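Just so you know, all these numbers are worked out from the coordinates, no wet-lab data involved. Here the structure is a predicted model, which means the values were calculated and not measured. Cβ atoms are built from the backbone, for glycine too; each structure is taken alone.
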Structure 1
């Protein structure tokens, strides 16, 4: 558990979706298991070769908008990626204690912003399944801004559509590259998620304050500006 967090100074909370609020098991199973199987069937390949080809293709565009783009992968792999996602939509799940955390943020008067790299159709599917949309003041999709969170250009674009003060902003994300970019852009409070996929072992703690789930964050004890300090 993180020993302390200056909640009285935090006005905006930026939250990642996949791996942070939602279990990354859905996405990892999709790319590690389902896509290689269907790619092998579609192209008449041995499964081992299909796995290698899909892995190589994803590595080439990791950290770019293409990596997250369902249209891009439908073209590249000659598969209906959206339809495949719906085949395993039963695996879409909210992480433990995430809803309680979102409720506590609202009670404390924080501005709550979902900031995701997910493709709009993936975002729609996951909001349909989890019914989390009403917990956010606004939802920002990287595809609408033209950059992903790993890229420095994303953050000024975000501030154009969702003005916030980096000095009073918390970002919670499971991606270290994103957290590093956010730190370079002046985001003052950064928290890493160590267990984005419930089926995988936790990641070792790194350079950022870290949690396994939202129950490990210090309680939000009052509305913004009500406390003298933490």
Structure 2
């Protein structure tokens, strides 16, 4: 069940907020204004599901504030994280153009989240009326295809340790010695398409190799060169 509450009074105008969405960055003022007139702004609490995998896709969603996790669940109950979204990113844009389109994945709030929600019929009408929006969406779809291709390649062709090393490098903060925060071993396992026990074992192996140190629930990178050598040429952008 969706839980919503009033948007804080100090939030920016809808028009200003939409200009910070990456998909809309190159659009004309007129196109952004038309989008602003069509979207609904909603606020969600942490842990609330925004959409459920398999339900009819009613809208496209644009993250204005907070973080969203998009994931799929197999029949056996295994989870695979597809992406974690930050402000300025979008999800559920593709099903709007599929007849009787269904949500391809679940989307759940990792924090308090503010979304701009564009009903699928309005999105289709805007596409027909504004060529710059159509081009922006095509570029967005191309980027998503590239991301999913890399995800499939990583799962099929690379070991868990290789994927874990690349994950740590991508997530670490700072230039040389970074820290991976806000990720439990279970979260990492779901993201990498494996199980917690395997992640724990591979983390210990990296710690024994002097590449990382685990302290107080955080993973500190000690040797990026070792991690880079293990990760090889994997691309998980």
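If Rg and Dmax of the Cα atoms in Å, for residues 44-91 alone is computed to be 11.5, 34, which of 1, 2 is the source? Clearly, the read-out refers to 2. Distance in nm of label points 7 Å out along Cα→Cβ at positions 60 and 124 was computed and gave 2.8; which structure, 1, 2, did it come from? The read-out was computed on structure 1. 18.2, 65 is what came out when Rg and Dmax of the Cα atoms in Å was calculated for one structure; which of 1, 2 is it? Of the structures listed, the value fits 1. Looking at distance in nm of label points 7 Å out along Cα→Cβ at positions 140 and 204 for structures 1, 2, the greatest value goes to 2.
Comparing relative contact order in percent (Cα under 8 Å, 6 or more apart) across structures 1, 2, the highest figure comes from 1. Here semi-axes √(5λ) of the Cα gyration tensor in Å, for residues 20-107 alone has been calculated and equals 30, 14, 11, so which of 1, 2 was it run on? Considering all the candidates, the number was obtained from 1.
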